[in-house]
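Since every read-out is calculated from the coordinates, none of them should be taken as a lab result. Note that this is a predicted model, so its numbers are computed, not measured. Cβ atoms are built from the backbone, for glycine too; each structure is taken alone.
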Structure P
Amino acid sequence: MSAEQHQHPFRVLISTVGRRSYLVEFFRQALGGRGQVIATNCTANSPGMLVADHAVVVPPVSAPEYPEVVLDTCRRYGVGLLCSVFDLDLVAISPLKNSLLEGGTRSAVSSPEVVDICFDKWKTVQFASQAGIDTPKTYLSVDAALQAVSAGSVRFPLIVKPRWGTGSIGVMKVLDSDALTGVWRHLQSVVQESYLPCGPGNGGRSGSLIIQEYVRGQEFGLDVINDLRDEYVCSFAKHKVSMRSGETDEAVTVNTPEIEGIGRLIGTKLRHTGILDADIIRSGDRLCLLEMNPRFGGGYPFSHMAGADVPAALVSWAQGREADPGWLRVRPGIHCCKDIQMVRVNA
């Protein structure tokens with residue numbers, strides 16, 4: 001930490017904060033009056049910006065100048081810890097880890113290689129296979145999926161989704177081969193017209209989608225916690241009772257060693273930084289990994305309400321201190337649901 005930073009309170013920057021005002025409050029509570037929370041977003045009136053100690057309007061994450069603006073913001077405010085809550089933001093800022101550290105900013109942002117594995121759902125499947133984690137059967141083309149159906153290795157319904165997707169955009173279930181062909185063509189256009197990238201080196205439009213086996217069962221959210229040295233610490237599991245717009249709306253924390261064991265495999269094999277959000281589905285004796293997001297996910301507040309305090313742990317690690325073990329435990333059986341809260345824009 002630089003001499004200049006010692007003159008200021010410890011500052012946390014939450015990048016692309018959007019609507020996650022609760023995360024600003026979690027970090028403010030973790031700082032205990034001895035620090036400040038900085039928020040950035042491309043719009044000034046997002047709820048997270050309105051409750052932060054300092055709000056900085058930045059260009060969209062797709063803008064060429066965006067990474068340099070993040071670096072400049074961290075330097076200008078003497079940021080000690082950087083976190084992000086948006087997949088495309090991770091792609092833009094993960095290459096900055098060394099530059100941030102040189103300026104005195106620790107980041108709870110994973111390496112570009114880890115971000116790529118999580119963002120590219122085909123690479124997620126390949127990683128899981130190598131780590132010994134089950135996933136839905138996955139195909140890169142309509143022909144490959146139909147051949148698997150003919151061979152009896154998979155059956156309808158199937159799921160078509162963007163290979164590089166976020167927020168459940170463009171995810172559709174199909175019931176037969178005719179629907180599969182039509183949905184495949186339709187979603188190619190949807191991806192091309194959305195802000196979702198087709199991904200680096202994907203070979204054009206045909207590489208922008210994947211087809212997956214539809215696995216029926218109970219869905220679980222998993223927070224996988226590594227420290228800032230990328231060492232595995234713990235996992236928190238919750239049963240998802242209901243979803244809204246691709247995000248957990250109601251959940252119950254659970255003590256499920258086999259699901260938490262998947263978290264251990266992810267943390268030790270992937271070696272992400274900080275918190276990772278994973279979706280798991282249990283179908284009979286089968287546990288399938290659906291996807292991973294190396295950031296605070298929409299399910300983290302359920303762990304926080306059950307006693308976890310990952311923001312406090314991240315702040316401690318960024319300051320070179322050990323985390324209180326109590327911050328890294330949850331009470332099972334805590335049933336919570338999300339609420340809508342108003343944030344006033346004008347004074």
Structure Q
Amino acid sequence: MKAFVVTAPGESSVQDVEAPAAKPGEVVVDVARAGVCGTDVEFFTGEMAYLHDGHSAYPMRLGHEWCGVVAAAGSGVDQSWIGQRVIGDTMLGCGECQRCRSGRQHLCERRTEVGISGAKAGALAEQLAVPVSSLQALPEAVDDVAGAMVEPGGNALRAVWAADLHPQDRVLVLGAGTIGLLAARFAVAAGADVHVLDKEEPSLSFARSLGLDGVWTASDLPRLAFDAVIDASNAAALPALALDLVEPGKRVVYIGLAGTPSTIDTRTLVLKDVTAVGILSGSPGLAGAIDAYASHSVDPRPLVAATVGLERVGDILTGWRPHDAGAGPKIHVDPRI
């Protein structure tokens with residue numbers, strides 16, 4: 001089969017590789033769509049911390065946001081999965097430790113991550129093999145475009161859950177990328193008064209097109225009382241800004257990661273009696289994201305600007321966008337074209 005392979009920083013190609021076989025407890029999935037995200041870019045550039053702490057190594061096959069159809073099932077797997085449209089969890093725990101047994105497999109010390117760590121091949125390929133335990137079935141109401149947005153949607157939904165919003169609460173989302181805008185859409189569905197802050201005009205214009213209550217830059221952000229602030233940015237200075245902007249006694253949620261260390265003043269955290277929550281992984285939010293997409297309370301599809309084939313993935317990772325791409329932040333890959 002064909003797969004996109006990164007062999008060194010800035011070096012990649014589409015290669016013919018051995019097609020996966022379904023081991024016991026696994027399925028093989030024909031990939032229908034896969035998303036390209038900022039984590040993939042960091043692996044491509046060599047900046048990703050996992051490359052430097054031994055969790056990941058080249059060559060790598062990227063891709064952890066995906067949907068597809070089960071093509072084969074290994075021994076011990078219910079054969080009714082074959083032909084089912086599915087998405088899969090990125091985080092694959094050992095299944096034996098206390099964290100896995102308590103439903104926190106995304107925090108397992110021995111976990112592998114599809115397309116990210118533990119040499120687990122990702123979905124920027126025609127097929128991939130994953131444990132059946134990682135699958136979630138997709139209803140007909142969730143098409144392939146939305147299906148490949150379930151993984152980032154699970155992350156965004158967890159951030160909104162952590163914000164503990166009530167109808168009419170005012171929330172500020174820092175960063176108008178995929179996670180930030182999905183969080184904004186889930187917050188709108190929860191009945192909140194939703195504002196977004198970013199610094200790039202194309203991102204701001206697109207956010208305005210989604211009908212949010214306020215879209216701002218740092219220079220024109222009004223001094224409003226924010227019941228929650230969700231930091232979905234990759235800017236090292238914004239975690240501290242989130243703490244400054246949130247109302248005393250309320251919540252800040254950190255889901256974005258900067259390339260350099262971020263700092264907050266814990267004296268401010270204490271004196272404002274603020275609850276701070278960190279979010280790693282969409283795992284506990286995948287089913288909720290599917291439900292929201294299926295009910296059409298949240299539609300992620302406007303965020304997808306274009307769909308390309310495997311041959312253009314390297315270009316996408318260097319910042320290229322198709323001339324006919326829409327304004328959204330997400331690019332999808334269809335390995336069948």
Structure R
Amino acid sequence: MTFKNRMETKYRKILMNYLDNQSEQVLYQGQKFSRKLIEHQITPEEMISLHRSILLEIEPDLKESILHSFDVLLEIMMGYGLAYREHQSLRDQQIELKNEMEVAANMQRTLLGTKIPSKEHLDIGAISVPAKKMNGDYFHFIEDEENRLGVAIADIIGKGIPAALCMSMIKYAMDSLTDIHHQPSQLLEDLNRVVEQNVDPSMFITMFYGMYDPNEHQFHYASAGHEPGFFYDADLNKFLDLEAKGLLLGVNKKTKYQGYSKKLNIGDMIILLSDGVTECRTDEGFIEREAIISYIRKNIHLSAKDIVNNVYKDLERLQAFQLRDDFTLIIIKRVK
């Protein structure tokens with residue numbers, strides 16, 4: 001017996017039982033039965049036709065006007081059935097896309113995963129939280145044979161799977177370029193040529209790259225249009241903007257980048273961030289950079305890891321737990 005035959009028998013039984021005693025329990029059976037109909041893609045118009053035929057079996061002399069009313073209902077439900085099937089098709093596509101995005105997000109975390117290094121002279125904390133499945137922000141730590149520490153933070157202007165693929169290319173390009181260049185400005189120039197040649201013209205990347213030299217305690221850095229970070233001067237107990245000028249990656253392959261440097265004394269901090277931090281929005285608008293400083297200062301006695309985590313929680317709470325953009329915050333503090 002096919003499902004359709006079983007369905008007709010089951011529905012006849014439910015309808016007859018309900019007409020006999022109008023039991024709530026029978027109606028509940030009907031609700032469960034409807035799920036089976038959906039699973040087997042039985043259309044609403046099929047059920048109306050079945051209902052009409054069963055009524056005629058029960059009441060052969062049913063008024064003609066009532067029978068005609070089923071014709072109206074049938075026409076209405078045919079349109080509804082088409083819309084419902086289209087909805088189901090879109091729902092299936094949405095589930096498939098969601099599954100693909102989940103796979104892509106897992107691949108992104110694997111491909112772009114970076115280990116936060118443990119350094120004798122430094123306390124390092126980093127957090128990166130995507131606003132959606134795919135993260136448009138990227139950060140990466142690199143250590144070389146001379147114990148220098150490189151740190152990159154980037155923001156892809158363009159989201160989703162194309163941005164994730166673009167970030168993967170940048171990461172592996174960086175891993176090869178850092179073996180050649182130790183100056184951040186030179187690395188950005190070579191990386192800019194890679195991006196300009198291989199990335200869609202509609203997609204741009206902002207990036208900050210810094211290199212800490214533990215022998216001189218100097219932090220050398222350059223920026224490709226990235227959000228300015230902060231430098232905390234422990235002696236002055238003052239936060240300064242970590243200004244650096246430079247054109248976004250991928251705009252012009254001949255772009256030159258300027259190098260900068262900061263001496264890190266004990267207690268000094270380098271704070272790097274994405275625009276998802278500075279563009280946190282409340283009902284009153286974007287928060288000021290001074291507000292970010294105040295959240296960092298409130299936690300400044302803690303470890304770098306605790307500072308970035310607490311600042312994230314504070315800003316998440318400020319936005320009613322609704323991130324509007326990807327959030328990345330890195331703190332590098334000299335402790336020896």
If mean count of other Cβ atoms within 10 Å over residues 19-26 is computed to be 19.8, which of P, Q, R is the source? P
Mean count of other Cβ atoms within 10 Å over residues 27-34 gets 12.0 when computed on, of labels P, Q, R, structure R
Value -16000 of helix-only ellipticity at 222 nm (-39500 (n - 2.57) for each DSSP H run of 4 or more, over all residues; to 500) was derived from the coordinates of, among P, Q, R, structure R
At a computed 20.3, 68 (Rg and Dmax of the Cα atoms in Å), which of P, Q, R: P
